[in-house]
Structure I
Amino acid sequence: MHLENFKIFTDLVESQSFSRAAKVNGITQSAVSQQMRAMEKHFNVLIVDRAQKHFRLTPEGQKIYESARQFLQLSEQLASELQEMRKTVSGEIHISTIYSIGLHELPAYVKMFLQEYPAVNVRVEYRRSNLVYEDVLHNAMDLGLVAFPVKHRLLEIIPFHEDQLVLICAPKHPLANRKEVPIEELSQYEFIGFDQDIPTRKATDQLFKDNKINIEPVREFDNIETVKRAVEIDAGIALVPEATIIPELKQKLLCRLQIKGRRLVRPLAIIHRKGRVLTPALKQFITMLTTKNLFQVQQENGG
């Protein structure tokens with residue numbers, strides 16, 4: 001048995017999906033099945049209980065999984081320690097991020113990181129929030145970047161920073177010339193929202209509920225870019241992270257307002273699976289995210 005066999009097997013167990021294990025390892029579903037049968041033949045045991053409807057390991061399969069996970073962690077730990085001994089920072093970092101962070105905040109950090117550590121390859125995938133959690137839990141990605149992080153027993157959550165949520169409207173909207181607006185007044189205007197399963201939408205819904213305001217979005221979208229485009233054509237107003245509207249403010253495509261007497265924030269966090277060995281590259285990247293604010297990074301990048 002090679003480490004590659006154990007890696008494919010642990011990915012299969014943790015995702016409980018032949019297709020996901022295949023995708024993560026860049027092979028076919030058929031190859032995943034063949035790997036599992038090869039392990040059963042090697043150890044002369046049944047690994048998966050085929051009498052069950054859902055994916056379930058036999059007791060022998062569970063034991064093999066636990067040992068395989070230990071072997072992989074030891075191998076990853078050894079590789080990481082050897083890199084640290086050589087004082088090298090190299091390899092790959094795979095990041096799964098929600099659109100707003102990935103498009104508007106992460107690029108400046110990635111640029112700075114690659115300038116300092118050119119031997120590292122950073123790969124970024126833009127995903128809906130629930131899929132970011134899945135990617136990290138199933139070891140498909142090293143790190144996830146999310147808003148309003150949700151606790152999970154298998155996840156480490158590292159605070160990143162806080163975005164301020166601001167109200168935006170089109171330049172010809174009745175609110176355009178104002179600097180702030182009482183929250184109670186928002187019910188007078190059509191509102192553009194995120195889809196209901198997106199954490200920022202849940203937070204704004206809770207804000208309205210706490211203030212006994214009945215606001216039903218006239219349109220709902222799954223990403224920040226489409227929300228902004230809808231506001232630009234004066235389809236309604238919206239609450240969005242301030243960092244995502246800097247280009248539109250410079251071009252005077254949108255107007256920004258504060259909610260009177262309130263500072264609304266959106267906490268951002270880095271997530272990774274508990275027990276994951278953090279390579280020198282991952283450690284340095286996390287350090288950069290948590291010790292430098294976005295403005296500082298943009299200034300150092302010359303932006």
Structure II
Amino acid sequence: MYKDLKVIFMGTPDFCVPILDTLIKECNVIGVVTQPDKEVGRKHEIMYSPIKKVALENNIKVLQPIKIRNEYEDIISMNPDIIITCAYGQIVPEVILNAPKYGCINVHASLLPKLRGGAPIHKAIINGYDKTGITIMYMDKGMDTGDMISKVEVEIKNTDTAETLHDKLQAASVPLLIDTLKDIISGTNKREKQNNDEATYAYNVSREEEHIDFSKTSKEIYNQIRGLNSWPGAYAILDDKNIKIWSSNISDKTYDKKPGTIVNLDKNGLEVVTGDGSILITELQLPGKKKTLVKDFINGSKKEDYVEKCFN
């Protein structure tokens with residue numbers, strides 16, 4: 001499309017991979033900026049970001065500033081025509097934003113100004129939204145506060161998890177970006193300021209937000225569980241053990257018992273009292289074990305070992 005367009009791409013997780021792959025095919029990607037490598041496991045093995053792997057496979061220069069606000073000279077010296085970011089993970093300083101001919105644009109996984117921040121996919125489901133989308137915007141010094149250029153809506157089904165919604169948004173991002181790039185280069189793109197009064201925020205998920213509070217409504221718990229599936233996972237504590245809860249169904253039964261009390265265990269699930277009824281846990285994970293469907297879990301478990309116990 002624009003082989004003479006010099007692009008620097010800034011991103012980190014696998015959500016960005018199709019975007020970078022497409023830019024490599026359509027433009028002249030002269031550099032990639034991603035987060036520093038991480039050490040993982042007991043052996044402290046070095047793990048590259050998904051974006052770095054793609055860049056190296058395509059012989060593209062990789063920059064990994066620890067703090068980009070202090071380490072930007074190499075980026076500016078490459079003289080890009082445009083910088084495109086997606087889930088990079090650091091606030092980009094104004095000195096970079098003002099450098100490219102066509103500016104810096106960001107691909108964000110929400111319908112701004114809703115869900116600004118680093119966890120818009122998780123929070124869209126946790127907060128009970130029925131739709132979200134992709135917004136492409138000009139970057140400014142704030143967190144996802146720049147002028148909007150284009151959007152596409154994506155429906156959130158009641159069965160969606162963070163993983164399935166991630167994939168739907170990922171697929172929607174590429175065609176929107178390509179169409180938006182055409183408009184930017186031709187000078188026909190729109191530029192709409194965000195209404196800050198309508199802004200909501202999707203800060204990174206905290207450990208506290210992963211913990212299930214069974215005094216909440218069944219719907220809230222259901223949304224929390226699927227909004228944290230497949231990462232990082234919701235959990236509840238039973239017998240001083242953290243139990244990961246991966247999937248559930250809302251029950252139509254109510255009980256006069258303390259929220260968190262386990263009232264039944266059968267092939268349909270582990271039934272737990274909530275603030276307004278009950279919920280059926282259908283997939284869980286014990287410490288040190290693999291994920292298990294409850295219908296398989298009961299084969300090695302005694303009902304009396306769980307019923308009338310209480311999650312906390």
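What follows draws every value from the coordinates through simple rules; no lab data is involved. Note that the structure is a prediction, hence the values are computed from the model and not measured.
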>> To test your reading of the models, identify which of I, II gives -13500 for helix-only ellipticity at 222 nm (-39500 (n - 2.57) for each DSSP H run of 4 or more, over all residues; to 500) when calculated.
In response: I
>> By the measure mean projected area of the Cα convex hull in nm², for residues 182-229 alone, tell me the structure among I, II with the highest figure.
In response: II
>> Given 163 as the derived value for volume of the Cα convex hull per residue in Å³, for residues 62-221 alone, which of the supplied structures I, II does it correspond to?
In response: I
>> For relative contact order in percent (Cα under 8 Å, 6 or more apart), which structure out of I, II has the highest calculated value?
In response: I
